[in-house]
1. Out of I, II, choose the structure whose coordinates give helix-only ellipticity at 222 nm (-39500 (n - 2.57) for each DSSP H run of 4 or more, over all residues; to 500) equal to -25500 when calculated.
2. Work out which structure the value 5.5 belongs to, where distance in nm of label points 7 Å out along Cα→Cβ at positions 94 and 126 was derived from one of I, II.
3. If we compute Cα Rg over 2.2 N^0.38 Å for structures I, II, which one ends up with the highest value?
4. Could you tell me which structure in I, II was used to calculate Cα extents along the principal axes in Å, for residues 150-197 alone as 29, 28, 14?
5. Figure out for me which of the structures I, II the number 1.00 belongs to, where FRET efficiency 1/(1 + (r/R0)^6) of positions 14 and 110 (r between Cβ atoms, R0 = 41 Å, to 0.05) was derived from the coordinates.
6. Given structures I, II, which gives the highest value for FRET efficiency 1/(1 + (r/R0)^6) of positions 142 and 190 (r between Cβ atoms, R0 = 35 Å, to 0.05)?
7. Which structure, out of I, II, was relative contact order in percent (Cα under 8 Å, 6 or more apart) calculated from, if the result is 19?
8. Consider the structures I, II: one of them gives 5.4 for distance in nm of label points 7 Å out along Cα→Cβ at positions 54 and 182 as calculated from the coordinates. Say which.
Structure I
Amino acid sequence: MEVWNYINGHWVTIGSWTLDHLWLILVSNSFAVFIGVTLGIFIAGKGREEVADTVLYLAGIMMTIPSLALFGLLMPLLSALNLPSLGFLPAVIALILYGQLPILRNTYTAIREVDPAMIEAGRGMGMTPRQILFKIKLPLAVPVIMAGLRNAVVINIGIATIAVFIGARGLGVPIFRGLRTSRTDMIITGAVFVSVLALLVDGLLALAEKKFTPEGLKK
């Protein structure tokens, strides 16, 4: 009952936190997708197996670094570069780094597993390597790449709540304030809205995945 009373009395504030959280996720994952897909395509190229192993290994290590430790590492680094060391920027950079492994791994795997017969058919039709990439490989890889994106977004929605410790806004604010003041209603409110947001965004991305998947690959 206390939780509902808190939510019912703070809809505007909760809405503002939710929009801040969404903006943080949108910006960070937009960059993460661009970097991850581009790098994934590059390392999937012929003769780049060792580079791919190294890149994927480094991305895997990044996922093992606790978020608070990464925020702590970014703060002095950004400060040394005369960039904001608190708030939005370090949070975005951290989320970009955390989003790389699922996007990179899925892009690399999807490109590498395209049926060689289809690639040869494209070459037989006179397609250039660029045309093969954009007309054959990437369309066929869309479902796997989108699965990686969905995974990255859901992970980052959770991690973004911790970014409140470095001054970023979002749904981590009521959780942090609730912990400081022993307010269970605020903690539960933040946790519930983060969970609902993750489910809603994942559902929307699932619809996008179906829309962009080529008809021939739909079950």
Structure II
Amino acid sequence: MKTKKAIGIMDYGMGNLRSVAKAVERFGETTYVGDDLKKLAQVEKLILPGVGAFGDAVCELKKRNLFHLVRDAAKSGTPLLGICLGLQLFFERSQESPGVKGLGIWKGSVVKFPSPEQSRLKIPHMGWNDVSLKRQSTILAHVKEGSYFYFVHSYYAQPSERKLILGETNYGITFPSILGSATTFAVQFHPEKSQRAGLQILKNFIGL
């Protein structure tokens, strides 16, 4: 399969990759789903999805030699999209896995939502919630203010730089749900499960 103009979806054993691939393929794009370094080095854009624990994900990325590939892609300007756990991996560290270093593409940390006793809200944050848009970005073209997306997570990002925040969501506390810098973007929700608004974000990413 020719992968030069494909969208690469990185497989490191964590997450439902086919649902992301199917969503991207709806727009007529070719996808490569896997961990072959040569094929991933040839793709036009990269998506890092993920479901699971921060520390396990870092371990798997390193085991498959994908850790530095992601970092190098961000540095070189290859369009990069992190989804759910993928967003969290872009940061330096997470309370979920003390002592484990993340990709460090963005400065900051990932922290856990307040306990149910403190917030009276169930953890994980699961289901539909709206996003308040904070800055204009190509990744947000034709996405309406207050659009709803599908979330499943117990941790959220705290970036050191506020300018990274493109959208925020409230669940007891207000947290960043869409982040972006140059050609690197990330969403805390699952766009592939978020109907029209989520598909629009994937379409915008494809069109970068």
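1. Source structure: I.
2. Label of the originating structure: I.
3. Max of Cα Rg over 2.2 N^0.38 Å: I.
4. Considering all the candidates, the number was obtained from II.
5. Here the read-out was taken from II.
6. II
7. Computing relative contact order in percent (Cα under 8 Å, 6 or more apart) on every structure in I, II gives 19 only for II.
8. I
Every number in this text was worked out from the coordinates using simple rules, so none of it is lab data. All values derive from a computational prediction rather than experimental measurement. Cβ atoms are built from the backbone, for glycine too; each structure is taken alone.
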